[in-house]
Structure I
Amino acid sequence: MHRHSFEHDGIVLSFLDAGGAGRPLVALHGHWMGASDFSALADDLAPDWRVIALDQRGFGETDHAVPHSMPAYVSDVVALLDQLSITEPVPVVGHSFGGIVAYHLAAAHPERISAMVIEDIGVTIQDD
């Protein structure tokens, strides 16, 4: 996977892209993790799939001193797809917190998502 970055919402977002001619698949990591956690998955799914893993705001190589909100996380994923000129619906793999972002992404932009694989997070979240 190769690291790239782009500016969105006043911050620099970093992501890893497996490249190739495979169908794009977006991967969203959990808390205290990063895009590099999906390197083995990218190897396993190549060449049929092109795994694109975003370092979400505040994690990995993406800017850290930034506002955090669910709409901002969702906007970052949409900006990533736009940056890569990916207009067709894509599957999203969400691990833990990344699964929560994927739920919100699908609710806000159902036309951008073809399927979701959610790992290590439930549908209902109870929080004080």
Structure II
Amino acid sequence: MKTSIEELLETPYWIVDILPKQVPENSPGQYFAVEEYFLREERLEDIKQKHIHLILKLNCYRDVSIDDEEEINPPPERIAAEMRKRYLYIRTGEAMILSEPDDTHMTVFNPDPELLGLIREIASGEGLFVWKPAE
């Protein structure tokens, strides 16, 4: 992989989320109360499981590695365990997915069109959405 994690963090990115699009700043709804609801342990575990499923399904089509480790395609159990316990940079080709154990979304950096399409399809099957944040 040619690009460092630091360089990838500066590239265009998309969000894999439980919501279909970014909530506007002036939204009349109660975003923060709803977010707090989903961040409770039992609900967050359900969301994290969807994230894990997405990455493992993606790994059926693409090689993945964790952080800057040399190991390609670590065992699924290891990927799942690492996603549950820490911030994880999941590398695939020239793209990277940031998974955070305590958040309802993941961030996809520098995906090529084919990868983005694949992530969208898998996310949809998991009840998740993929959107580009407002600039």
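Read the figures in this text as sums done on the coordinates, not as results from a lab. All values reported here derive from a predicted model rather than from experimental measurement. Cβ atoms are built from the backbone, for glycine too; each structure is taken alone.
Comparing I, II, where is mean count of other Cβ atoms within 10 Å over residues 84-91 highest? Don't jump to the answer; show the numbers that get you there.
Working: I: 13.5; II: 16.2.
Answer by largest value of mean count of other Cβ atoms within 10 Å over residues 84-91: II.
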Distance in nm of label points 7 Å out along Cα→Cβ at positions 36 and 116 derived as 2.8 - corresponding label from I, II: I
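Can you spot which of I, II the value 0.25 was calculated from, given it is FRET efficiency 1/(1 + (r/R0)^6) of positions 44 and 108 (r between Cβ atoms, R0 = 25 Å, to 0.05)? Please list the in-between numbers first.
Numbers: I: 0.25; II: 0.80.
The read-out comes from structure I.
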When distance in nm of label points 7 Å out along Cα→Cβ at positions 4 and 60 is computed for each of I, II, the largest belongs to: II
FRET efficiency 1/(1 + (r/R0)^6) of positions 28 and 92 (r between Cβ atoms, R0 = 25 Å, to 0.05) from the coordinates reads 1.00; which among I, II: I
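helix-only ellipticity at 222 nm (-39500 (n - 2.57) for each DSSP H run of 4 or more, over all residues; to 500) was computed and gave -8000; which structure, I, II, did it come from?
Working: I: -8000; II: -11500.
Attributed to the structure labelled I.
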Of the structures I, II, the one that 24 was derived from, the read-out being relative contact order in percent (Cα under 8 Å, 6 or more apart): I
